[in-house]
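What follows are several structures.
Bear in mind that the values in this text are calculations on the coordinates, not laboratory data. Bear in mind the structure is a predicted one, so any value in this text is a computation, not a measurement. Cβ atoms are built from the backbone, for glycine too; each structure is taken alone.
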Structure I
Amino acid sequence: MFRTGIGYDVHPFLEDRPLVLGGVTIPHTRGLKGHSDADVLCHAIADAILGALGLPDIGFYFPPSDPTIEGICSLKILEKTASLVAEHKYQINNVDASLIAEAPRVMKFAPAMKEKIAQALGIQSNQVGIKATTNERLGFVGREEGIAAMAVACLGEA
């Protein structure tokens, strides 16, 4: 049996904070605002996997009201998500994600992102797809107010 889930996340930009995407610090003038490191890519992937399992989203497992996880690396969120996959007797077949941002250009960092995400999920990097696109200057992403990410995950019985 296969299960598929989708995930979406968005965070606004914030001055004086590093930009972390896919577990990789990206050179940019601003980072993203959030309770964790605000890694929209990891968050969308985690939500896609949790959705495939029929579980609540990452806010249930990592609530923004919990001060003990403030600033947590989102790769830890992926590790917890992978442990839930194993507990439910599934395995991750693949994940595919798209970053949506006008800036910065991120595809040169995609190989490193794939490695970090794969390691956190306990899969091979060729099971992780990462793409990037702009929003053609439309909406909050187009006005460079933040970054969004979408992801799909496919799970199979272990």
Structure II
Amino acid sequence: MVNLNWQFKHYNDLLINEFHDIVALRIDVFVVEQNCSYQDLDGKDKKSYHLICRDGKGTIVATARILPPGLAYSDVSIGRIVTDQSIRNKGAGHELMRKSMQFIKEEFGAVPIVISAQSHLTSFYNQHDFIATGKEYLEDGIPHTEMIHKP
């Protein structure tokens, strides 16, 4: 795996350039690469923790946001899970999930975690013990599946 640097920050602690680069990566993948127009800035970033992953040059190449209970679901959730093409299929996505789940355990305790997974990625999340709740829906024109991880 490539040399990566991981860091958690609450939105209030993010530098302007960090937040810019997080949103730029999300737009690159979710809007441009997946050809899906959606409202990325939904107000939830301001109340969330953000996992930032930088490559050896300091470029943000992966990110996720940890949403406290009551913000998106009644339980804690992980959203905007994204990796740059340059680090895909090298284990970074799995590391991102492990680190996010460990952070949640340390910050919120052993609690259920909910995600809204793109349906084609459910087997990826199954590897992290997420199970489908049975709720499937279109979100911004892309099939999604609600999944939960129970402690």
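Observations on the structure shown:
- If mean count of other Cβ atoms within 10 Å over residues 35-42 is computed and equals 10.9, the structure in I, II: II
- With helix-only ellipticity at 222 nm (-39500 (n - 2.57) for each DSSP H run of 4 or more, over all residues; to 500) derived as -6500, matching label from I, II: II
- Origin of the value 34, where relative contact order in percent (Cα under 8 Å, 6 or more apart) was derived from one of I, II: I
- Here Rg/Rh (Cα atoms, Kirkwood Rh) was derived from just one of the structures I, II, and that gives 0.96; the source is I.
- When Cα Rg over 2.2 N^0.38 Å, for residues 43-98 alone is computed for each of I, II, the one that comes out at 1.11 is I.
- Distance in nm of label points 7 Å out along Cα→Cβ at positions 83 and 115 from the coordinates reads 1.1; which among I, II: II
- Origin of the derived value 23, 11, 10 (semi-axes √(5λ) of the Cα gyration tensor in Å, for residues 75-130 alone; candidates I, II): I
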